[in-house]
Structure 1
Amino acid sequence: MQLNNEQKDWYEQKKKDTLDLISSAITDIIDVAQEVSGFINGEIEVDHQIVSSVVDRYLRDVLRIRFYHHEIAHIDCHKISGYLTYWICKLKPLKVMKSAYQKNLKFSHLINENLAWNLSITRINYQKQPPYKTIVQNNNFILYFLYTLHYRPINPDSLSITYYLLDKKEQLD
């Protein structure tokens, strides 16, 4: 798909914004790992090439949607979250060093899924206008969801629907 100048400008701005968003979420995850699980600097490695690839693949999906569905001016936060979650879980930009893995097995094993969950829920909650309820789930649900992200086949569209349903459920409660 060839991009015109307007699309290229849009792409570059979205790439910068998304990289900033993911970098902030990574910093938050590392801070939590250090605070809660006793990880120290350098025990969680960020592969910046993979982060960049996550953003490129996510944006290509967004461009594809915009290109083939002209009636969609803005893609909703649930679809954005679904695609971001998918690419983070598929490419896994965070790695826990082998020497630190035992500090918290559950967190170490699901670190990329935690990143995807936190980034997506933050993104959905950010989009809301008052009055609203934020998406907050109990720990059992989150653990099962992270397990599903890690071990089960997933796709961006099913994740988008899942986030949409979680959001609507929260509004009804």
Structure 2
Amino acid sequence: MSKNETFFVRLFSVIILLTPLYGEITVGLLLSNHNNSKQTLLNKNTYVECKPFGIINLDQMIINGANPKECQDEIEHFYRSHPSDRHFAKENLHLQQSYHYELIKEGCVLYANAAESYSEMMLRLGIALIDRNFDNKEWNGRLKKAQSGAEKGKVGLHDTLIKKFCIKEEK
């Protein structure tokens, strides 16, 4: 190999090795918390709607509940006894603060507490359940671990009749 060929091979190798160091980190500025179900972020002058992935939260359960009237009544009773859970996003996700996020096929992974996602936080506090239709090998274990902790501790909706009235049983 000539000196020029050797130089270009080495240069190409260095560029290939350094490329992962300059991968894009997706960081967005939180502009609004519509409710526990949707947040709006700003990234490079583009608005990004971020809906929690892999979960069904209480707001969604009211809309899609097995027994809509009983479901809504039970959730309203839960919110009266746990008022901070109704505004969980507003209390834990601060406006004008930057958050790391990534878009996946099933929704938006918003890292709200270091490595813990917003969906995991909601499951851990018992204000959401894992969506039965969600299947993502990377996240299944983490979400199940967060939900099982809430179930074992009878935290949030796991200490109520919400699952009975709001979740349709599979046949």
Structure 3
Amino acid sequence: MITKKDQKQLLEELFLLQNCEMALGAFYNALISAFPGERFFWEEAVSDEVNHARWVGQLISIVSTHIDKFLLGQFRAELLKTYVEGIYDEIAKIESRQLTRKEIMILVLNYERSKVELRPFDAVKSNFPEYINIISGSLPQIEEHATRIQAYAKNKIEELEVKSQSAGSSIK
């Protein structure tokens, strides 16, 4: 049986996890302005993050009504708060043009490789059937999203490195 204190903590962490998904959506939204020629790609990424936040919302609903079936998972509130704050700090840097394109793509890779993004449902532990259904329905889409975004960011980094090398060799 989960204690009242742990119940409160569990729900707080789920709401923060939902904020993480929305913050990453805001990050990708900032990339729409930064890279207008890639608008459709980044809009799709924003849409994906909104869907991830919806799944966390479904999880919040299930946990709220069946809290005795859940235990604390792997994410603590401080980690999730720091993650969100970090994303918003990077958005401010993007908006003020303090980051290079390569630095931004490295951030994209780091976010999409994070456990918060790849395994969001590790925020709780349970064998509850509705929880298992949400995981089995959403994890393939989360993995596809991460793979697509990571491949795009890696490709952009490689393009920048090739461009940099060819510019360097033409100077010699």
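Here, each number is a calculation from the coordinates, and none is a lab measurement. Bear in mind that the values here come from a model prediction, so they are computed numbers and not experimental data. Cβ atoms are built from the backbone, for glycine too; each structure is taken alone.
Can you tell which of 1, 2, 3 yields -12500 when helix-only ellipticity at 222 nm (-39500 (n - 2.57) for each DSSP H run of 4 or more, over all residues; to 500) is derived from it? Only structure 2 yields this read-out. Structures compared: 1, 2, 3; top value of volume of the Cα convex hull per residue in Å³, i.e. the largest, recorded for 2. Looking across 1, 2, 3, the calculation of FRET efficiency 1/(1 + (r/R0)^6) of positions 97 and 121 (r between Cβ atoms, R0 = 30 Å, to 0.05) that yields 0.25 traces back to 3.
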